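The next part holds the structures, each set out as structure tokens.
Each value in this text was obtained by applying a stated rule to the coordinates, not by laboratory testing. Remember, predicted model here, so these are calculated numbers, not experimental data. Cβ atoms are built from the backbone, for glycine too; each structure is taken alone.
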Structure I
Amino acid sequence: MRYALTYGTLSGLAILATILLGLTIAPRDGFFTSEYFGYLVMLIGLSMIFIGIKRYRDVEQGGVIRFWPALKVGLAIAVVAALIYVLCWEIYLASTGYRFMDDYVTGLAADRRTAGASEAEIAQYLASMESMRELYRNPAARIGITFLEIFPVGLIVALFSAAVLRFPKVLPARQAA
């Protein structure tokens, strides 16, 4: 549990700091506010799963770990990181008056307008987004959606890390001199 809390907290805070920095200082239509950037940051931040499993293997397990125990450690780290992400996202939303979804939908409509969509197409698009906007107003649904943004990335990193680190010859622990 100590490894999950330590590495999950480091992972969650690194991801949030980078994403919130991008949201606050980057131009609204640039790479730093894109989904690609967000998931790249998550992938890099969730590399703490690999580091946490390796550290657990080397310190607690004598340099050897099986797949399932490694996966459990990795998933615990991913859950902690995801919970921190959700908590901080909720704090961000509250501090901005919960207007994220309105701004997001407005921005997407402006993108469609710039791409040459007709006003009828934009109106149809806005109507289709109304159910998403309504769903996002429900805290339980919003928290679930936010958790599911990050956790699958953590699951993939945990699976990869557990598969690789079960081999003791991969990045073996250093022996004290």
Structure II
Amino acid sequence: MSRIGKKPISLAGGVKYKVNGNVVEVTGPKGTTTALLPEGIKLVEKDGNLLAERENDKQAAIHGLARSLVNNAVEGVTKGWTKELDIVGIGYRAELKGKDVVVFTLGYSHPIEYPLPTGITAAIDKLTHITVSGIDKQKVGQVAAEMRSLRKPDPYKNKGVRYSDEKLKKKVGKTGSK
């Protein structure tokens, strides 16, 4: 049995779910999101918790995945998901233009405008710290990864856009000949 697939999903704080075929629609205080449920996996409610159960051992490989997708949707509509990014470098910064466009100045000859998808918000502190948040974990992670890819951290100078919890190893540059 899958260890992750056996864990119960707690439905606290007014979370409601509805299964339509292979799509689970989860509604909570922060909004509504959907998660895909693979064939052969069904959701059973017991004691205020959801359990992901599989029909037979052919679905063993996706049992834990199905449970994680539904759990991420439930956690997203209750707490939400966030990713934090830091911008390091002289003159590197980000600004919000309106509510749905982030403008980056990253040492290129032009500013880069990044439009935020629906359901995702960004907050900028001190022009060098960005917090990306939303109810869909996959979308939040994808937006943060795309922002990071605009100027990846340089291993020699450690300049660029990085995750706040990311540890970088600085490489030694060329040594001059004597």
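Starting from the value 35: which structure in I, II was relative contact order in percent (Cα under 8 Å, 6 or more apart) calculated from?
I
Work out which structure the value 1.2 belongs to, where distance in nm of label points 7 Å out along Cα→Cβ at positions 66 and 162 was derived from one of I, II.
Computing distance in nm of label points 7 Å out along Cα→Cβ at positions 66 and 162 on every structure in I, II gives 1.2 only for I.
Out of I, II, choose the structure whose coordinates give FRET efficiency 1/(1 + (r/R0)^6) of positions 18 and 154 (r between Cβ atoms, R0 = 41 Å, to 0.05) equal to 1.00 when calculated.
Working through the options, I get structure I.
Can you tell which of I, II yields -6000 when helix-only ellipticity at 222 nm (-39500 (n - 2.57) for each DSSP H run of 4 or more, over all residues; to 500) is derived from it?
The value was obtained from structure II.
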